[in-house]
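Next up: some structures, all given as structure tokens.
Read the figures in this text as sums done on the coordinates, not as results from a lab. Being a predicted model, the structure only gives us computed values, none of them experimental. Cβ atoms are built from the backbone, for glycine too; each structure is taken alone.
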Structure P
């Protein structure tokens with residue numbers, strides 16, 4: 001497994017350019033991989049820290065892929081985003097319920113442990129008294 005890289009902005013312009021150059025190849029390889037595996041048209045546009053245009057397109061010309069996106073009606077273009085936002089809200093709600101349930105379970109567990117210790121102490125006390 002690769003060591004974790006601290007995800008913060010690289011302030012040094014030279015180091016930033018070097019990091020972009022190293023990762024650009026990996027990014028384009030992954031874009032090519034997903035386009036082949038899933039048989040999708042994919043366009044990727046990235047501007048380097050120096051402002052140089054870097055682009056990748058799977059099969060068609062990048063202009064054709066971008067035009068297909070622009071030609072989509074806004075409701076279709078943003079439907080996926082809306083679905084993701086709704087799913088996120090639903091998951092956050094479920095997470096809240098799970099946290100409540102977890103708190104209840106911790107409380108019940110603590111009550112059980114307390115009662116169990118109390119019973120043990122009582123039994124030890126009874127044994128000691130006899």
Structure Q
């Protein structure tokens with residue numbers, strides 16, 4: 001999966017978990033939207049603040065389920081974000097390694113310093129003529 005899509009899915013997963021919490025607290029404990037949002041966020045982030053209102057036994061059961069859901073959601077989202085970042089770092093390093101390998105294999109090549117107007121014209125000429133060259137910016 002593309003790294004941007006993974007990050008988007010991670011944020012959607014977290015938003016979905018918060019939405020489940022809001023809806024659950026509103027239905028089970030008759031919380032307002034803001035109270036449900038607040039309770040969802042402090043539960044997911046394990047901040048440990050007290051409950052908005054005392055919870056019923058059903059509310060405690062939901063909160064237990066919600067803590068597990070939140071832990072799994074945050075773990076999956078964190079994994080997706082970390083994987084995306086690491087993929088970017090390693091793909092950049094891999095590209096640099098490939099470029100260095102190609103350059104070190106060149107023999108009897110030209111070096112063009114700068115890719116301005118003259119450098120671009122020289123590059124175009126060498127490319128058409130099949131002459132090996134490296135451009136350094």
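Observations, loosely collected:
- When mean count of other Cβ atoms within 10 Å over residues 24-31 is calculated for each of P, Q, the greatest value falls to Q.
- Source structure (of P, Q) for Rg/Rh (Cα atoms, Kirkwood Rh), computed value 1.41: Q
- Structure with the greatest value (metric relative contact order in percent (Cα under 8 Å, 6 or more apart), set P, Q): Q
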